[in-house]
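A.B. asks: Structures incoming, each one as C-alpha cells.
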Structure 1
Amino acid sequence: MDARARYNAWLCNPLIDDQTKAELRALKDDPGEIEDRFYRWLEFGTGGLRGTIGAGTNRINIYTIRLATQALAQTLKEGGDEQRGVVIAYDSRRMSREFAQAAAGVLVGNGIPVFLFPEVAPSPLQSYAVRRLRAAAGIVITASHNPPQYNGYKVYNGQGGQILSEEASKIASCMARLGLEQVEFDPQPLENPLLSWVDAVVVEGYYEQILEALPVLEHSGELSVLYTPLHGTGGRYVPEILRRAGFTRIHTVKEQLEPDGEFPTVSSPNPEDSAAFELAFAAAERVGCQLIIATDPDADRMGVAVRHGGKWVLLNGNQMGVLLADYLLARRQKEELEGGVIVKTIVTTEMIESLAGKAGVEVRNTLTGFKYIGALMDELPLEGKRFVFSFEESYGYLAGTHARDKDAVEASLLAAQAAAWYGERGLTLVHRLEQLFTEYGYYLQDLASYSFATSLEAERARALVERLRQESLTSIGKERVREVKDFGRGVAVDLTTGQTSPIELPREDVLQWITEQGSKVSLRPSGTEPKMKLYLEVRGPTRQDAEIRLQELKEACHELIVRGLGEN
C-alpha cells in the first residue's frame, strides 16, 4: 500500500477519531506532506519509537503508540509473565500524558496490569519502579532532549534496563504483522481495576536507595547550587534529593522549573548544549552560586557548569564522568573497592583506565548505549564482582544499583557532593580536573556528526564504512594506527604484529582506530537515522600539545570522510 492509499484508508477508518481526520483533510492538497506522513509505519527500533507528533503512520500519535503496545502485550504473553504488569512513566512533552494513557488502555485491554505514574517522572525512577514492583516491563513516553515537536516511546525489560536488540526485534516483528483493527484497548483505562497508581512509597524508596548508594557528606550545606530542569521532570526530584543530603543553599531557575513541553526558554532542552545554560548563568550571577546543574526533560542526562577563575566553565560528559569516579574512589574504603568494576562505553574516555587502575578497580567496556551498561551490571555479581560506577560520554552516569538506566537525579547529587568535598580542600572541580590531567595526561575529546539528506547519501556513508572495514587505515593524519577494532565483525587487529583477537561484545557497526600516540577514533553510523558520528580522543603531555593534535586529527578525519563520500 502506497502513502496515498494509507492516507485514504485512515480517512475512511472508523477507528480513527474525528480530530485526527480533520488534521488529515487539511493536507489533501499537499502530496509531499502526505507522502512523508504515510510512506511507512514508524519503525520500532532498539530504542522503541521516536518521531514527530502528528497524524499518520510515520508519526507519533495514539494509534502508533497503541500498535506498539499491542505488540509489546503479545510479546509479554508469549513469555508467560504478563501478570507481573508494566510500569508506565511519562515526561513533560506535548501529548506525553495522553500517550501514556493510550499505552495503559491497550495493556489493560489485553488483561495486563499497569502501574502508572500520576504525574511526570524521570526515566531512572521508572527503571527503579520496574525493579521494586517486580514488573515484567516498563514504558517511558519521552523523546529525551529532542526538539518540542518530537515524542517517543521507550521500552524497558523486567530488569529495569532498556530492551536490547533481540527483545526489540521480537516486538518490531510482531508490530509489523498487526493492523489497528487487531489492537485491543480499553478507552477508559483509568477506571479499569487492572490499573493502579505508582504511589509515594515507591518514590520514597527511590530517594532512600540513592542516599544509601552515595557517601555521606557532613559539610554539604556550605556549597551554593543552582539547578534547572530545563522544563522537564527533574524539578521535583533534584532539589528534594539535594535537601535530603544536607544541601541548604539550593536555588532554581524559576523560568525553567515547571514542566512545559514547549521548552519556551531554550532552543534545545539539552544539558550538552551550552546555550541551554544562558538563563542559569544570569541567575547564578544574581544569587552567587559556585555550581550549576542542568538535567534534560526525562532527567537521565546531567550537565554541569563550575565557577572557576571568575568565569563559568562547562565540563563535558567525559570530564564529569572522570571527576565523579575520582570522588567516589576517594570516598570509598579499600574493602568496598575489592573486586570493583567501573563500566563505560567504547567511545567514552580512556582516562578512566589509569584513574581506576591506581585504586585497584577494573574498567569494563560496553557498546554505546546505557542499555548495555545495565545488562553488564546484572552479570557482575555472577563473577563475584562489585559494581562501582558507570558513565558514558553523552552525559549519562549511574553510581547505585537501584536502576539500570542513567540517572540524572542521583548524578546531580553526586556532582554537588564532589564540588562540596573538593571545595572544602580549596579546589573547584576544574582545579581537580587539572590535577588529574597533570597526573595522567591531558585527555581531550571532540565529536562530529554527519547527517544525510537523502537515502543515496546515507547509502554512500554505509559504503564508506564498508570500504574502511575492508581496506583498513594504517595512518590518520600524522598518526600511525596501532590497532583496528571492528565491532561489526567482533575482531581487533594489531597492525604491528598482525595478530587478531576477538572482541567479546555484541555486534554493532562501529569501527575504531587506536594510534601509536594513544589517540582513539571511532566511526559509528546510525542504524535508524541517516547520520554518522565521529568520536575523537587524544592524550598529550600538555594541554597545548593535546589541543593541536586533536585539531589535526579532526581535520584529517573530516577530509577522509568527505573524500570517501564523494568517491562513492
Structure 2
Amino acid sequence: MIHLTNITRQHGSQILFQNASFQILPGTRTGLVGPNGAGKSTIFRLITGEEEPDKGEISCSKKTVIGYFSQDVGDMSGRSALKEVMAASGEVMQLGLQMRKMEAAMAQPMADEEMEALLERYGNAVEEFEHRGGYDLETRAQALLTGLGIGPDDFHRPVETFSGGWKMRIELAKILTLNPDVLLLDEPTNHLDVESIIWLEEWLTSEFKGALLMTCHDRDFMNRIVSRIIEVGNRTVTTYSGNYDFYLREREIRREQLLASYRRQQEMLSKEEEFIARFAARPSHSAQVQSRAKKIEKIERIELPPEQRLIKFEFAEPPRSGDDVMTLDNLSKTWPLPDGKSRSVFSGISGMIRRQEKIAVVGVNGAGKSTFLKMLAGQTEPTAGSLKVGANVSIGYFSQHSMELLSPEKTVFETVQETMPQATIGVVRNLCAAFLFQNDEVDKRIANLSGGEKSRVVLATLLARPLNLLILDEPTNHLDIQSREILLDALQKFTGTVLLVSHDRHFLRSLVQRVFEIDHGEMRVYQGDYRYYLRKSAEMRSAVAA
C-alpha cells in the first residue's frame, strides 16, 4: 500500500535516518516509537507529502486515502461541531452531488454509447461512494462525536465555543469520519478521558478496517491496538512483530545479542591489531601483516546505540503526618452561572483519607474530579459541608495550571534549585537528570520547553519538597511512556499520601490501592485497587441493566 525504500532524511546537521525501509500494508496496526526528536513526526510528514526525503523513494497508490491526525488543530470557526466533522469528507459529499447529477442525466434521452459511458462513470462513482462510507456519512459523524464525548446536545454548537481540548476531539472525529485507507494518528489519546479512550480502542479494533500507524503515550492503548512496532532511533528504523510489551522484551534481547557480537568483534580486532603492531617491523611477517591489515579494514564495525541513562534519585523521606490525613463531611460544590442560577457539581461527599494511601479519583468527563481535587488542595472552598485537614499535613498540588506558574525566564536548574535551596549542585543536577534533564538540558529556559518537559519540571519540584500529601490532577498528560514510568516509580516509592486523577490505566493499576468514583454528583468508595474497582463497577452496571 505505502512503501518507504532506502529513505534518508536530515534536519540541519542531524541525520534522522539513513537508508531506512518499511511498508504499511492493508489492515496492519503499527505503533511508531522512539525518543523525542528521533524523527517520528517526520515519518508522518513524509507519508503525507508535507516533507520530501533527501534520498530514497516513497510509493503509494493514487487512490489511497490517507487520514492524518496531529496535535495541530488549526483554525476552526463558522460551523457547528457536526458540520465541521462532515466537512472533512468534502470529496465524498462532492461525489454524492455528482451521482445525483448523473442520475438526473440518465432520465433524459441520449444515444446508446453516451448512456453506456454514463453508466460506467456512475458505477465507478457508486463504488467509490460506498467504499468511502458516503451513504452513512452523517450517522457516522454523529456516532464518532458521541463516542468521543460530544453528545447530541452539542452537535450544533459553534466549534469556536469549544475549548482547545474539545477541539482536538472534533479534529479526531473529522479524521475518523473520512474512513481512510491509511490512518496516521499522532498521540490520539491526549485530551481524552478513560471512557473516550476505551471507546476509541474498541472502534479501532472492531469498526476500522484500514491500516493504522500511530504514536501514543498510553501503554495499555498501544498493547491492545497494535501488532507491530516500528522504532525510530540511532539513525535507523527497526521493525518488531508484536505489541508494545513484546517490543520492550525483544529490544532488550536484541541489545544483549548486539552487545555480545560487539564484544566478540572487539576481542578479534584487538588480537589482529596486536599481531600487526608486534610484527609490523619484521620483513618475514610482512605478507601476514598486510593481509591482516586489509582484513580488518574491510570489516563492518558494529556500532552500539547510545545507552539511555535512567538516573535513580532517592527522594527524601517526607515528614510524618497524622494517621487521619483528611476528613470529608457532607461536602458539596455549586458553581454560579451567568444567568444568576447555579450548577451543582457534587453534594453529600463524606469519607476519610488515611496516611500513606494512594487513591485514584475517577468518573466520567465533567463529573467534578478536578473540582474535587481543587477543594482538597485548598484552591476552592466547598459550598457546604466541612473538610478537616489532619495534623502535620503539608500539601503539594499539581494541575495543568501549575505549568503556567513557572517563571519563563528561569532555567530548569534554577527552577528546581529554588525548591531545595540547601541542596548541593550535584543533588539538584541529579534530580533534574532523574526527570530526564541531563547535561546541558538543565540550562534550557522554561519558555523554550514543551508541555511534557514543563510537566516534568513541576513534578520534580513537587517531589523535591518536604510534602506528605500529593494531589495530582492528570500528572501523566503530555508525558511520554518513559517519563510516565519514571513518575510511577517515584510515586510507588513515595511514603506519603497520594490522590490523583489520570486516564492512564497502566499507571492506575500499578499504583493505587483505593478508588473514589464521582458519579452523578455523589461519591462511591471502593476499598480495593483499580482492578477491583473495574470489576465491581462492571458488576454494578450489569445489575442495573438487568
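Coordinate-derived values only; no laboratory data. Note that this is a predicted model, so its numbers are computed, not measured. Cβ atoms are built from the backbone, for glycine too; each structure is taken alone.
A.B. asks: If we compute Rg/Rh (Cα atoms, Kirkwood Rh), for residues 214-253 alone for structures 1, 2, which one ends up with the highest value?
C.D. replies: By Rg/Rh (Cα atoms, Kirkwood Rh), for residues 214-253 alone, the leading structure of 1, 2 is 1.
A.B. asks: Tell me which of 1, 2 gives 28, 17, 13 when you compute semi-axes √(5λ) of the Cα gyration tensor in Å, for residues 246-341 alone.
C.D. replies: Of the structures listed, the value fits 1.
A.B. asks: Using Kirkwood radius over Cα pairs in Å as the calculated read-out, with 24.9 as its value, let me know the right label among 1, 2.
C.D. replies: 1
A.B. asks: Given that relative contact order in percent (Cα under 8 Å, 6 or more apart), derived from a single structure, equals 14, which label among 1, 2 identifies that structure?
C.D. replies: Traced to structure 2.
A.B. asks: Here's another thing I want to ask about it. Figure out for me which of the structures 1, 2 the number 0.80 belongs to, where FRET efficiency 1/(1 + (r/R0)^6) of positions 150 and 358 (r between Cβ atoms, R0 = 41 Å, to 0.05) was derived from the coordinates.
C.D. replies: Only one of 1, 2 returns 0.80 for FRET efficiency 1/(1 + (r/R0)^6) of positions 150 and 358 (r between Cβ atoms, R0 = 41 Å, to 0.05), namely 2.
A.B. asks: Right, next: Could you tell me which structure in 1, 2 was used to calculate mean count of other Cβ atoms within 10 Å over residues 158-165 as 20.5?
C.D. replies: It must be structure 1, since only it matches.
A.B. asks: If you don't mind, there's one more thing I want to ask. Work out the source of 1.20 here, i.e. which of 1, 2 gives that when Rg/Rh (Cα atoms, Kirkwood Rh), for residues 94-389 alone is computed.
C.D. replies: Clearly, the read-out refers to 2.
A.B. asks: 3.5 is what came out when distance in nm of label points 7 Å out along Cα→Cβ at positions 110 and 238 was calculated for one structure; which of 1, 2 is it?
C.D. replies: 1
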